[in-house]
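K.L.:
Presented below are the structures under discussion, each in the form of structure tokens.
Throughout, read-outs are computed from the coordinates displayed, never taken from laboratory work. Bear in mind that the values here come from a model prediction, so they are computed numbers and not experimental data. Cβ atoms are built from the backbone, for glycine too; each structure is taken alone.
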Structure I
Amino acid sequence: MTALADETAPASAPEAHEGPAPLLQLTGIRAAYGRIEVLHGIDLLVPRGEVVALLGPNGAGKTTTLLVATGQHPASAGCVHLAGRHVNGARPDDLARLGLCTIPEGRGVFRNLTVRENLVMASYRGVPVDDVIQRAGERFPRLKERLGQVAGTLSGGEQQMLAMARGLATDPGLLIIDELSMGLAPLIVAELYEIVAGIASEGVSILVVEQFARTVLGVADRAVIMQHGRVLAAGAPADLEAELSAAYLGAST
């Protein structure tokens, strides 16, 4: 494993940025499966306290980008910086100690355990169990009502809330959410994204990976559009309307 570099290690920014170092910065990332290169020089920036939407149809390279960012797939070229540190080659547990938390597609809960038991499992990093349960109940009142219910019997939206509550128990600086809307009704998705906006307002940086762009753009501070392993455009959602409609939304919705 490559040792985590000092916070002062330089990082060339993919776009002009003032103030503290972004929570996540990918610069010139290339990645491959065997001889087939699937990422062709990805630049991605997640500033502190902002919601960034990573968008694109199936096969765009979103999942591989996420795997590289979370230490689950090696980059063949380029740099990954987390909280100002060069972290190429770092393991996922090293990145977790630096404040990264991932909510995977499929929600990542223990379906055979109760809601309370799922939350207890989230206290492994030393946060008192009572604090974990209290915070979860304050942020997700429905979970407070279902502490004794087996997680596998919750609705899809409630399971997503439980997965988010488990992740937030570690007080992450960066939360990565993969396909939050997968399999959920539009009203539930809208409710979950209101929660995402509230989490960001508390200072947590959030990267949301979505196939269907309209579900996240209402809360995103910026968006990155990918296709065929490349970034087509990046910036404020309002400034990307033409690119979203022509390059992505027209073919995906």
Structure II
Amino acid sequence: MRIKVINPNTSASMTALIDHAATSAASPDCLVETVRSAMGPESIESHYDEALSVPGLLAEIAAERFDGYVIACFGDPGLDAAREIADGPVVGIAEAAMRTAAYLGRGFSVVTTLERTNSRTWELAERYGVSRFCLGVSACDIPVLEVEAALDEVALACQKAVATDRSDVVVLGCAGMTAHCAPISERIGVPVIDGVQAAVLQVESLIRMGLSTSSLGEFAPPPPKSYTGLLAQFRTDRP
């Protein structure tokens, strides 16, 4: 079994963090390959960043066939488009983390990076059908590329979220927080969910059950057509 984990930004250090989390979660017979996009933003902290991260993500999906794929950014950029073109199941880390958290308590809090992303997190919770379990979204206001070195600040934000929201579980809202999961859980005494590990295990489970995305309706392969300019490589009308 082969799973490709894609960091949609171009940060090498963040990709290394993601790879450690992904490979440590996977079963011994599951080969995980973690890559970063060859094009796009160095971090994803806005709608603009997210939009421009999608071509690089889709290029990685199309580059080689794997049994399943993980999108390792908490905004789950390009998830629908990835499901249209991938041969195997595709799971984003926000969806995986939120659904996992809903198994573990009556409600969860999401602690993310910048406050400007809070509304996007609420939108995703609604989309994934877990909004009634999401009791709060808060930010530690630390940029994505700095959050790896900010364990104390993230832990304090998580502790405040649990107290304010009266939640039972915390979801870490950034792939760059993956190494903080265990130490924060130990500090604050509640389950803390890392979406990278949750997504890898969910993809692995789907593959073992022989399941993939339905090809009916909107997730059928995109209609054949050509693209021009910088997007010429993404044409879908190849023979």
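K.L.:
If semi-axes √(5λ) of the Cα gyration tensor in Å, for residues 65-128 alone computes to 23, 15, 9, which of I, II did it come from? Walk me through the numbers on the way to the answer.
P.N.:
Values: I: 28, 15, 7; II: 23, 15, 9.
The value was obtained from structure II.
K.L.:
May I pose another question? If you work out distance in nm of label points 7 Å out along Cα→Cβ at positions 25 and 73 for I, II, which one comes out largest?
P.N.:
Numbers: I: 2.4; II: 1.8.
Max of distance in nm of label points 7 Å out along Cα→Cβ at positions 25 and 73: I.
K.L.:
A value of 19.5 was computed for mean count of other Cβ atoms within 10 Å over residues 49-56; which of I, II is the source structure?
P.N.:
Label of the source structure: II.
K.L.:
Given a computed value of 44, 32, 26 for Cα extents along the principal axes in Å, for residues 57-192 alone, which structure among I, II does it belong to?
P.N.:
Source structure for this number: II.
K.L.:
A follow-up question, please. Out of I, II, which has the highest value for relative contact order in percent (Cα under 8 Å, 6 or more apart)? Display every interim value, and only then the final one.
P.N.:
On the way: I: 26; II: 21.
Checked I, II; max of relative contact order in percent (Cα under 8 Å, 6 or more apart) sits with I.
K.L.:
So helix-only ellipticity at 222 nm (-39500 (n - 2.57) for each DSSP H run of 4 or more, over all residues; to 500), computed for just one structure, reads -7500; which one of I, II is that?
P.N.:
Label of the source structure: I.
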